[in-house]
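See the structures that follow.
Since every read-out is calculated from the coordinates, none of them should be taken as a lab result. In this text, all values refer to a predicted model and were calculated from it rather than measured experimentally. Cβ atoms are built from the backbone, for glycine too; each structure is taken alone.
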Structure I
Amino acid sequence: MTSHDTTPATTPPGTWALGGDLVVNRIGFGAMRLPQRGEALIENAVPRDRADAIAVLRKAVELGVNHIDTAAFYFSPLRSANELINSALGGPYPDDLVIATKVGPCRDSSGAWSEHARTPAALRAQVEENLRQLGRDHLDVVNLRVLGTDSIAERFGALAELREAGLIRHLGLSNVTPDHLAEAQSIAPVVCVQNMYGIGVRPEYEDFVRLCGEQGVAFVPFYAIAAAGGQGGATAPESPEVLAVAKAHGATPAQVRIAWTLHQGPHLLAIPGTGDPAHLAANVEAGALRLTPEDLTLLNDLHRTPQAK
């Protein structure tokens, strides 16, 4: 991959301190796709080869990744993302490794989705399950995953109590609105927001992304590469604009999408996920891609176009 050397870096990859004390490299790793091949989080998913999954996790750390996003509900028949992380990296975990997990969604043993955890007891049970699977005595970051626009005060308050008890170090939110963020911040500090965001995906979140930066809250987009493909991955034809920028830099479209994410502000953290070592290396290398002002104008216009994919 090459870049235009005469163009100053708009946003270097750098690091971000979650909560002021957990310093992470801005390109992390999302574990959602690790337990299975093909579409993620579906019933009867095809399990990924265990040795391959463990090798990818270890390679990620070798490449400098120190921020892994996971959840107890990331599993397929025979494979659990948390258990794979524990097996690959635990005993002991690297001192600088930050593992962020999330609670709220529920899947039964077959993989079918069920009612979100809403009571303090149910949320505590999910926190304890993540602790057990990861083999840890506390969780670095726990994100409350939200559906809808209802008040989150009771649920976030329950997690805040677990933080006070020492089971959780920092709290975050996932799939939320600015009102949710304000409500949560009135209860306990919020260190990150995880929302769906990427080129052509949720351009209406631009102000929210900016607001998070102003408040020192990390914004962690999911599906930044997959875009509208979501859990199914990057299956849609790539846009001519992204292809043109990729060609100009000798990069892949996925690298361009990651680089665009990082250029949205120093508080943006990328968590691309893959089970392929080559894709993993390419994702990490995207941190070296410097987009020119012309690139950014082209991609930002694409982002704000309603029919953009």
Structure II
Amino acid sequence: MDELPLDQVRTLLAVVDEGTFDAAAAALHVTPSAVSQRVKALEQRTGRVLLMRTKPVRATESGEVVVRFARQLARLERDARAELGLGTADGQGAVRLPIAVNADSLATWFLPVLSRVPQDPPVCFELYREDESHTTALLREGQVMAAVTSSPDPVAGCTVRALGLARYLPVASPGFAARHLGGDPAVDLCEAPTIVFDRRDDLQDAFVRTLTGDPSGASATRHQVPTSEGFRDAVAAGLGWGLVPQPQAEPLLRTGALVRLTPGRTLDVPLYWQQWKLDSPALAVVARLVAETARTALLPPGRSAPGAPAGDRSR
């Protein structure tokens, strides 16, 4: 095998995106039989099963490689057409950049990056708000071209760059602290109601484990608030304690709306920028601006406060 026929590659992508052979056929304006034949021919050419024939259809591990290749081809074609002033196949002239970002970065420092990206040619951003474990999955599947993640291990076909440390402060409202805290923080934080982002958020558990050494972590009484701003507001409202990003916590600490629970103790989460190894001018500009902004918005890599535990996930 010395080449991957582009019509077969694009057909495979259409099947994955549309979910069924019939829907892909409608999107491509061909018959379902033609779609099936192209996919089978591509599987024979690669010697791999590329699709699991479920509903919806899912790519196998080998299929994800071809799907990512197909998405990269589509992005390169859009970039080239935009730079040539030809517009894209769907009549839109903008370069589209899908990027996965964790919620706290999105709420604190990431959006100003996008406002600095030149708009000649126009660039449209498709932001996926996901935690770090899924941002790498989106890269692997080819859904996004780049991601802010807490994983230093590069996804296949991607480069990785350290951005810095996002610092989180353990805080609560003064009223909540008076009701639930005041003794040994290691004991109190195991029992006091906790705010979490979602079921996968273990920042609070990780922090408590550093205080107690107990693998059970924070209290089982926890409220789920799945937005960064809502999380901060829930803590300030006294629903529970939580780890709030330093840029969000400091204004409320100054006004007295929040209090530090363990002065001198923080949790620092390392953040990284991963992106496709793809010669895209727009992506290169975004990567440069992300790195520049992170240098001022985040702590330098490897500069955690003494005794500060390293976080293992980001919201």
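Summary of values
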| quantity | calculated |
| --- | --- |
| Comparison of I, II - label where distance in nm of label points 7 Å out along Cα→Cβ at positions 35 and 283 is highest | II |
| Distance in nm of label points 7 Å out along Cα→Cβ at positions 27 and 219 - structure with the largest value, from I, II | II |
| Top of I, II by mean count of other Cβ atoms within 10 Å over residues 195-202, largest first | I |
| Test item: helix-only ellipticity at 222 nm (-39500 (n - 2.57) for each DSSP H run of 4 or more, over all residues; to 500) calculated as -10500, pick one of I, II | I |
| Structure (I, II) behind the derived value 0.10 of FRET efficiency 1/(1 + (r/R0)^6) of positions 59 and 187 (r between Cβ atoms, R0 = 35 Å, to 0.05) | II |
| Origin of the derived value 0.95 (Rg/Rh (Cα atoms, Kirkwood Rh); candidates I, II) | I |
